[in-house]
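**Student:** I've put the structures underneath this note.
Values in this text are rule-based calculations from the coordinates and carry no lab data. These figures come from a predicted structure and were not determined experimentally. Cβ atoms are built from the backbone, for glycine too; each structure is taken alone.
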Structure 1
Amino acid sequence: MASIIQIYETQSVIYTDTTSGGLQPYSRMWNFSGGNISSATGPTAQVRYNNPGTYTATLTVTDFNNVTASNTITNGIDVLAASVDAQYSLSTSSILMGQSMSASNTSTGLPENPTSYQWQIGGSNYATTTNITVVYDDWKIVPGVNISANPGFTVPVSISLAATSSYASDTETKSFNVSKIGIEETDLINRENPGLPYVGEIGIRNTSIRSGLYGYPTNSYIYRLDYTVGSGNQSIKGFHSTQERAFLTVTGLSGDLNFITTGVSMIAGYIIVEDALYGTGDTEIVQGKYIYPGLSSGPPRFLFFADDGSSGNLTDLIDNSNYTAAIVDDILDNRYPQLNSTQSDYYGTLFPLTSVSTNGSNPVVYSTTYFTNRSISGVDYEVYITINSSITVTCAFNSNSGRGNEKGGNDEFYVMQDDAGNDGVASQLNTAINNTSGISTSDIEFTAVQDFNINKNGTPADYYGLKMEVKNISIEEVKIKDNSATLNATYGLSLFPFAYVYTGSPVPSCSGIPPILNLGFNDYTILGKHIQYGGSIF
């Protein structure tokens with residue numbers, strides 16, 4: 001027999017008789033210590049050793065002539081203990097809702113590494129994979145939580161790994177923290193894909209419900225963001241707390257000085273989640289007022305937003321300025337980034353006086369007749385639209401043989417809309433755009449909008465407002481100027497500019513529309529309309 005061998009517990013040794021000499025046949029007697037059998041009589045014997053230790057084996061052989069010989073190995077079987085060391089590392093010790101944590105398995109074992117795993121989270125089986133990633137989009141399913149806990153509350157969650165080989169097993173337990181605060185994310189609202197023309201994808205409208213009804217910090221209008229329109233593939237990503245910070249990036253709304261300088265600004269507010277707002281027949285809100293993304297009927301479809309109640313925000317525009325809920329809806333839900341004449345109203349509009357608009361509260365533009373009636377010949381009122389600092393559109397307002405189209409007027413002014421077959425401001429601007437090389441109304445277009453004349457003394461039926469839409473994602477900047485300053489200096493006139501004029505302090509009085517739309521501001525050209533959310537408002 002061999003002298004000394006080493007094995008691991010539960011492994012076996014096969015003993016083989018190699019006796020020679022004497023007169024066969026032989027008879028044999030094996031004796032073993034510590035094995036699963038203590039004796040055997042065959043030419044071979046298999047013994048399994050289940051416990052660590054050092055053991056002996058003896059073989060006694062007797063030949064045909066009854067001659068006997070023995071061989072013993074003393075402490076010759078060294079049985080080592082098999083082992084598994086369950087080990088893993090966590091990518092982070094604390095996560096927010098919607099944030100992921102990975103657990104990387106580094107377990108080892110002898111005589112072999114583990115071959116199976118069982119992960120548990122909060123005492124319940126979670127996965128049997130080698131490594132795992134943990135993420136919670138719903139506070140309700142976090143182990144051991146109080147569903148009604150305030151935003152910002154943190155709960156410790158246990159995580160354990162049981163690693164098993166053919167010989168042994170071991171368990172390692174740790175913990176990580178989960179906080180009731182959503183991870184900050186950005187979700188697209190108005191863009192199918194970056195790099196393509198703007199297209200409406202998510203609808204936005206005022207619910208007419210005030211957030212104060214549900215005990216929220218401000219009594220603001222609640223707006224519904226509808227993810228079911230457009231491509232149909234949109235859904236609410238990540239986690240949304242019922243009082244989570246949120247920001248809408250938009251164009252075309254007044255109340256923020258950023259609209260004067262760039263035409264783009266962020267509306268600050270917070271997420272609202274309430275059963276009462278849905279009414280869809282689907283249980284899209286789970287207990288605890290948190291959105292649950294794994295519904296049998298599909299992903300969540302609506303998100304609700306309320307502004308923070310600050311001056312110039314959505315609710316303030318409706319309650320304290322001349323905006324209506326319908327106008328705000330139209331601006332928010334618009335397909336394309338825009339500038340419009342409603343933006344001037346918040347800052348105290350001043351429009352030219354005409355024979356009809358005696359209160360000077362409607363946007364009108366000077367016709368050639370205006371100048372000839374003042375003995376000024378060969379002069380047009382002109383607007384210059386510069387796109388990406390490379391293309392300039394010049395529009396000389398002299399359509400309709402130089403006569404204005406103001407209804408009931410004296411031919412000195414143009415209103416925004418066409419009237420009685422005569423071109424208004426929007427049509428003349430679009431004609432000039434289409435007549436300019438390298439640009440067309442498929443890239444940038446003006447529209448006369450009746451609702452956008454929101455001046456208190458105006459007559460919307462006769463004086464429409466003006467909207468400029470940028471439809472091409474390659475257009476990052478549009479600047480608007482006119483020749484009013486030159487005409488005023490040359491002829492002693494007092495023409496109002498087409499775009500804002502800055503007077504008054506601290507808030508400017510304005511006429512026309514903003515002079516610039518900078519879509520690079522707040523990364524609008526990259527994201528389109530979007531909402532950022534994350535973090536408790538407390």
Structure 2
Amino acid sequence: MKLSTAVFIALAVSAHAQNNGLWLDRAPIPAPRQEMATAAFNGKVYVLGGITSGFISTDRVDVFDTATDKWSSIHPLPSATNHNAAAVAAGKLYSINGSVTHVYEPGSDSWVQVASTNSGHGGTPAVGVIDDKIYIAGGAGADIASTVLEVYDPGSNTWTTLAPMHVGRNHCAGGVINGKLYVAGGRGSTNSASALEVYDPNTNAWQTLPSLPTPRSGVAVGVLNDELFVFGGENSGSVQGAVEAYNPATNTWRTLPPMPDARHGFWASTMGNKIYLPGGADAGGFGSPTDYNTIFTLDTSIRGFDNISTRALVEAGDNVLIGGFIVSGGSSKRVLIRAPGPSVPVPGALADTTLELYDSAGHLLIANDNWPDAPNKQEIIDSTLAPKDTREAAILTQLPAGGATAIVRSANGTTGVAVVEVYDLDSASPAKLANISTRGIVRTGANLMIGGFIVSGNENLRVLLRARGPSLPLSGTLADPTLELRDANGSLLAANDNWSSSQEAEIVGTGLAPSRSAESALIQMLPAGNYTALVRGVNDGEGIAIVEAFALR
């Protein structure tokens with residue numbers, strides 16, 4: 001049997017998955033920039049100074065909250081700067097501009113000058129923190145490609161000059177593994193673009209290591225799992241997207257798939273199992289700063305929703321309730337799909353529901369009317385999720401990875417409010433319910449469309465919600481939908497009418513922006529909990545609409 005009513009399958013949305021790691025997109029930087037410094041401090045990423053559009057240095061300090069996916073700002077730096085450095089040591093955030101060093105005081109939201117370095121370290125030096133002391137190497141000082149290494153002790157407020165690097169360089173980057181400072185790439189002297197060397201504080205000596213497979217400067221460096229990851233950069237004016245990792249245990253390099261967006265003139269900051277890489281330039285030289293805000297992680301596990309549901313009015317003809325969803329993660333998923341009607345606690349509930357399940361090609365897989373008639377009735381009972389009323393439909397099955405569609409109709413041609421629900425019966429499985437896209441009729445009063453979903457786990461989930469109407473290839477669509485996101489207590493978390501009025505750049509960056517300006521969308525970083533998305537018509541408009549929820553990671 002083929003499905004005559006149009007099938008609506010939720011789009012499969014994922015991060016930029018790669019065999020060796022995963023790239024995630026986050027809210028863009030408020031002010032694009034390159035040649036800046038970043039630091040991870042108190043669970044947030046600080047972006048200090050840099051070059052903004054128009055080749056203008058800035059004193060801005062923008063702060064990215066990794067838990068909420070929101071940006072804020074703190075007091076500007078004492079002066080505009082670029083090619084600067086930053087570090088966090090002994091619980092304090094430090095800014096280093098050439099030789100001038102400041103520490104940030106959160107209580108007074110101010111920058112306080114401390115001891116200056118003994119030599120200049122402009123031109124983007126390498127920085128690392130070992131035992132709460134700041135090590136800074138190279139950059140541009142008395143020499144355009146400095147070899148100078150210094151260490152700052154916050155306790156004594158002093159800088160001490162140490163053994164110099166073998167290779168002078170600026171536009172380099174550093175990372176710390178097992179108490180040693182590694183410096184990669186750079187420019188300004190022979191072989192600096194391919195140079196990798198390591199400093200051991202215990203011996204005050206440098207050791208030359210195998211060269212970078214891809215020579216470059218203006219790189220970003222981060223450390224995960226005791227490997228030194230080198231991102232992007234520039235070589236002879238050509239912007240690089242290379243990602244290479246050095247393993248000290250094996251003294252070898254490995255090459256990973258390239259960055260989704262090649263960049264140079266940026267920094268990396270590591271928190272937990274993620275490397276944060278905001279900003280940078282996507283063209284050689286100056287004048288092309290970006291607002292990119294990407295994350296690299298070796299954690300490639302898929303996250304999704306524990307269960308998804310939508311409530312709407314079911315009428316005759318095409319005005320049925322259609323729920324499309326995705327099983328992601330490459331393996332099958334055991335799910336229970338329900339169609340509550342008479343048990344829904346609202347006036348005008350649908351008296352008798354039927355349920356049909358279709359694959360992504362529109363072929364009927366299973367149908368049910370009255371769940372006790374299902375051949376696996378006992379399995380449904382054992383799930384503890386059996387519908388409350390025998391007139392309600394349910395399907396329990398193992399679904400392969402990919403898209404599926406569930407359609408709820410009236411068993412006897414009547415009209416009423418019903419719900420389509422999908423439950424994940426095996427949350428330990430790597431496969432997840434990634435997205436839902438439900439089509440139904442939106443009326444006035446209580447007969448709006450309500451999409452529900454559950455987020456679980458210890459880490460917040462980035463979710464995109466959409467409410468579409470005018471872009472649907474149907475007659476009688478909702479001309480101007482609005483969208484509300486509410487928590488389990490019914491409190492309003494976010495709302496939108498006309499998607500480009502808020503979060504436009506962030507929504508466009510997902511590749512999921514609605515095609516019509518009258519449609520609604522919003523992005524939220526959500527902790528574990530129950531949520532609902534409500535779709536209404538502006539000025540009590542009525543018509544067919546779709547509510548969609550996408551797990552963006």
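**Student:** Between 1, 2, which one scores greatest on Rg/Rh (Cα atoms, Kirkwood Rh), for residues 49-96 alone?
**Tutor:** Answer by largest value of Rg/Rh (Cα atoms, Kirkwood Rh), for residues 49-96 alone: 1.
**Student:** For structures 1, 2, which has the highest computed value of Rg/Rh (Cα atoms, Kirkwood Rh)?
**Tutor:** The structure with the largest value is 1.
**Student:** For which of 1, 2 does distance in nm of label points 7 Å out along Cα→Cβ at positions 57 and 505, calculated from the coordinates, equal 10.4?
**Tutor:** On the way: 1: 10.4; 2: 2.3.
This value belongs to structure 1.
**Student:** Further question on the same structure: Can you spot which of 1, 2 the value 2.2 was calculated from, given it is distance in nm of label points 7 Å out along Cα→Cβ at positions 321 and 417?
**Tutor:** The read-out comes from structure 1.
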